[in-house]
Every structure is written in structure tokens, then in C-alpha cells.
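Alright, structures below, take your time with them.
Every number in this text was worked out from the coordinates using simple rules, so none of it is lab data. All values reported here derive from a predicted model rather than from experimental measurement. Cβ atoms are built from the backbone, for glycine too; each structure is taken alone.
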Structure 1
Amino acid sequence: MEKALKAMTLEFCGTGQHKISPENFLTAKDVAFLDVRATEEAETLRFDFKIFGIPSLHIPIDELPDRLNELPKDKTIACFCSSGTRSAWAYIYLFSKGYSVKWLAASNEDLAQLLKPGKIWKAIK
């Protein structure tokens with residue numbers, strides 16, 4: 001964890017190396033979506049990006065340490081939660097474990113915008 005925290009310099013954070021925007025997420029190569037919200041939240045509002053070729057995983061933040069083996073090692077993990085707090089914790093944890101990881105700077109509403117008919121149509125064409 002110390003190594004991860006020491007890497008989070010002003011340059012690292014100030015240049016946005018730790019995050020990915022919703023638009024860049026949708027077009028990124030070798031990325032996986034990790035939803036760390038509670039099960040009840042994910043059951044109420046689910047996000048799936050399979051149509052865009054992005055694997056989507058739901059692992060609640062409190063289960064993440066016990067389920068690391070479910071994360072793909074060959075992809076950048078984009079961590080998401082509705083407020084940004086749990087996804088930030090997940091980002092720091094996975095970063096400290098050596099994963100290629102980004103914090104998905106998006107709200108529920110931002111992700112819903114990515115799933116409008118026009119964007120889905122472009123993805124399947």
C-alpha cells in the first residue's frame with residue numbers, strides 16, 4: 001500500500017493518470033468494467049457493456065479482497081460506484097495490488113448516457 005500511495009504525486013493526480021472519462025472508457029481497448037456498489041444497488045440499476053466488447057463485473061467493495069481471482073489480469077480495470085467513494089477505495093486497493101486500474105469518473109446518469117440508442121447502434125454496426 002505504501003508504494004501505491006507514494007506513486008500518487010501531484011503530477012500523477014493532477015494529470016488525471018488515475019482516471020478515465022465515460023467517453024474514453026467506452027472506446028478503450030482491453031478494459032473491464034468493475035461495479036463495486038452493493039448488490040441491492042446493482043440489482044436496482046445494472047450496467048452491462050458487453051455490446052461494446054467490455055466485460056462487466058459486479059463485485060461489492062466489501063467482497064473485493066476475497067474475489068480478486070475473478071478480475072482479468074490482461075485488462076485495465078475501470079472501477080465504478082454511484083458516488084465515487086467506493087470506486088476510489090477499490091482503485092487504490094487494486095493499484096496497490098499491481099493491477100492496471102483506472103477510476104471511472106462517472107455517475108449513474110453519466111453511464112446511462114453511454115447506453116442511449118445511438119451509441120448502441122454505432123457499437124453493433
Structure 2
Amino acid sequence: MTKILLVEDDISLRTAYSMILNANKYDVVAATDGQDALNKLKNFKPTMILLDLLMPVMDGLEFLKNYNPADKGAADIILLTNMPSSPDVDQCLKLGVKTVAVKSSLTPSGLLELVKESLNKGRV
């Protein structure tokens with residue numbers, strides 16, 4: 001089963017994304033911010049990380065600065081944001097983000113397609 005770390009501070013989105021992914025046989029662990037995600041990575045080795053950019057405590061950019069794939073296990077990272085053309089997004093891309101998705105236009109089927117496409121790219 002594919003393991004996904006979902007890092008999202010909005011409880012409604014976190015719950016919805018988790019339900020959609022779980023219903024489609026993905027093993028999902030949810031984190032409320034970047035610090036929570038780093039803590040969860042101590043015991044959970046995901047294949048993919050769905051990472052919100054703007055969060056309290058530790059945002060997505062700070063998470064990426066602290067995330068060490070060598071220590072935590074390499075994972076494909078998809079950045080979730082409503083500001084896809086910001087300087088922070090550019091920095092995230094330099095720090096290992098593979099894909100940027102706009103949350104406001106992400107439908108349930110779009111989320112699943114995004115995850116499947118990213119996983120398929122990793123297997124080529």
C-alpha cells in the first residue's frame with residue numbers, strides 16, 4: 001500500500017483529502033504543520049508527501065529546509081497552494097518539490113489523478 005504524508009493545517013481539507021485517499025486504498029498519515037510532519041516522519045516513511053505551503057508553526061518552505069530525505073526516506077513531494085506563482089514556490093521547487101497543485105481548483109478526482117500521475121512518474 002502506498003504511504004502518503006498529508007501536511008495541511010485546514011481541518012476541512014485535511015479531513016476531506018484523507019477520506020478520499022483512504023477510500024482509494026492509500027495509507028495516509030496527516031500532520032497539521034511542518035513541525036508535526038517532521039515528528040511523524042520519525043516513525044512513518046511515506047512514498048509521497050502532500051505539503052501545504054502556508055501553515056502556522058512551520059510552513060511548507062521551512063519544512064523543506066528541515067527535511068532530509070537521506071534521514072527520513074526519499075518521497076515525492078507535491079506542494080499544495082493557492083499562490084502557485086510566488087517566490088516561496090520557486091524556492092520549494094529548488095528544494096525538491098516535483099509538482100505544484102492549486103488547492104482551490106483541486107477536485108477529489110483531480111487529487112487522485114495528481115497522486116497517481118506522480119506515483120507513475122516515480123516508477124518510470
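When FRET efficiency 1/(1 + (r/R0)^6) of positions 4 and 116 (r between Cβ atoms, R0 = 41 Å, to 0.05) is compared over structures 1, 2, which one is greatest? Provide the component values of the computation, followed by the final result.
On the way: 1: 0.70; 2: 1.00.
Top value of FRET efficiency 1/(1 + (r/R0)^6) of positions 4 and 116 (r between Cβ atoms, R0 = 41 Å, to 0.05) goes to structure 2.
Given a value of -12500 for helix-only ellipticity at 222 nm (-39500 (n - 2.57) for each DSSP H run of 4 or more, over all residues; to 500), calculated from one of 1, 2, which structure does it belong to?
Numbers: 1: -10000; 2: -12500.
Going through each structure in turn, the value belongs to 2.
Which structure, out of 1, 2, was distance in nm of label points 7 Å out along Cα→Cβ at positions 60 and 108 calculated from, if the result is 2.3?
2
Quick one: mean projected area of the Cα convex hull in nm² came out at 7.8 when computed from one of 1, 2, so which one is it? Could you put the intermediate results ahead of the total?
Values: 1: 7.8; 2: 7.0.
So the calculation was done on 1.
Could you figure out which one of 1, 2 the value 13.0 for mean count of other Cβ atoms within 10 Å over residues 44-51 was computed from? Write out the running numbers ahead of the final one.
On the way: 1: 13.0; 2: 22.0.
Corresponding structure: 1.
Here semi-axes √(5λ) of the Cα gyration tensor in Å, for residues 36-91 alone has been calculated and equals 16, 15, 11, so which of 1, 2 was it run on?
Working: 1: 16, 15, 11; 2: 20, 12, 10.
The value was obtained from structure 1.
Match the computed value 0.75 of FRET efficiency 1/(1 + (r/R0)^6) of positions 20 and 68 (r between Cβ atoms, R0 = 25 Å, to 0.05) to one of the structures 1, 2, and report its label. List each step's numbers first, then the result.
Details: 1: 0.75; 2: 0.30.
The read-out comes from structure 1.
Kindly point out which one of 1, 2 the value 32 was derived from, the read-out being relative contact order in percent (Cα under 8 Å, 6 or more apart). Don't skip to the end; give the middle numbers.
Details: 1: 32; 2: 22.
Derived from the structure labelled 1.
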